[in-house]
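Bear in mind these aren't lab numbers, they're just calculated from the coordinates by the rules spelled out. This is a predicted model, so every value here is computed, not measured. Cβ atoms are built from the backbone, for glycine too; each structure is taken alone.
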Structure P
Amino acid sequence: MRDLQKALDFKKSGQLDKARDLLKALAEKESENATILYECAVVHDQLGLELEAVPYYKKALELGLDDGKRRGAMLGLGSTYRALGKYEDAKSMLAAGIAEYPEAREFLIFLAITLYNLGEHEKSTSILLKQIAETTTDAGIKSYRRAILFYADHLDEVWQ
């Protein structure tokens, strides 16, 4: 585990290529270690190597991760699928994340982006409006919270 810590230190200090090299070597040696596979996926994502990240995320999730890493892996894989244009896969993974972690608003944001990519603009906008209304600290937005939440579900309605 000393090598894993060294790789994480490289990652933390911005030496992503060194971290990637070490994590790939560790993943080859310890192909059943979900934590190593997860960290390997993350560093690939951080380097913009999304396609290479996918199998690491999938295997890490299959093997089982502790709750925090599982949450990160589900979001990471969903976001990575979206970045690769695999919108339906992204939607499925992010929806699974929402079901498993209903308090994790980040899944909703990435789902909204994915829905936009799928042409589901009304649903995408609705999700984003609700998240803004429910989480903002901005006084101006807070003063219109009730209206924003109402319109989030009535975007296409017109009143005469």
Structure Q
Amino acid sequence: MLTITELTPAERPAWDSYVQQSPHGLPLHLAGWQDVLRQTHGYETRFLLAREAGQIVGVLPLFLVRSRLLGHTATSMPGGLCADTPAGAQALLSAAQTIARQAGIRRLRLQDTRQVWPGPLQNSCHHEHWLVDTSMGAGALWQKLDGNIRRQVRIGRKNDLR
């Protein structure tokens, strides 16, 4: 039976282990981002776990953005959800929709350009991706990054994101 729960501090190592072994896992799916979103931006977070037979089969890191200007939105981390099966993905999406509805939020945004998930989702792509030659070394790459990107990385490091 498939169950959806919210991430607890005790489950963080299992969450990160799942993300690191999953072909759909990205660094932005890691549990440490929950602290960054809460402490740096003050967002309410809802990191959802899908389990089947006690094993994690999917994760969806969500945060709630409340804005008078842009409206209230439940948003995933870039990379969207990470699930092994369509059933796990659908269960995570349904749970996210329920959370949004209960919070009075009308828009659920999954930032995922890599795959299409089940359900009546409207696709819009407002993100860009680049491939970067890393042969020049870490120092040279760091200097080539935009100052805003370097600032965001420093914030992550300051908040003990690994």
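As an exercise: relative contact order in percent (Cα under 8 Å, 6 or more apart), calculated from one structure in P, Q, equals 20. Which structure is it?
Working: P: 12; Q: 20.
It was calculated from structure Q.
Out of P, Q, choose the structure whose coordinates give log10 I(q)/I(0) by the Debye sum over Cα atoms at q = 0.17, 0.20 Å⁻¹ equal to -0.97, -1.16 when calculated. Please list the in-between numbers first.
Numbers: P: -0.97, -1.16; Q: -1.11, -1.43.
Working through the options, I get structure P.
helix-only ellipticity at 222 nm (-39500 (n - 2.57) for each DSSP H run of 4 or more, over all residues; to 500) was computed and gave -24500; which structure, P, Q, did it come from?
On the way: P: -24500; Q: -10500.
So the calculation was done on P.
If mean count of other Cβ atoms within 10 Å over residues 4-11 computes to 16.4, which of P, Q did it come from? Write down the numbers at each step before the final one.
Details: P: 16.4; Q: 13.0.
Of the options listed, only P reproduces it.
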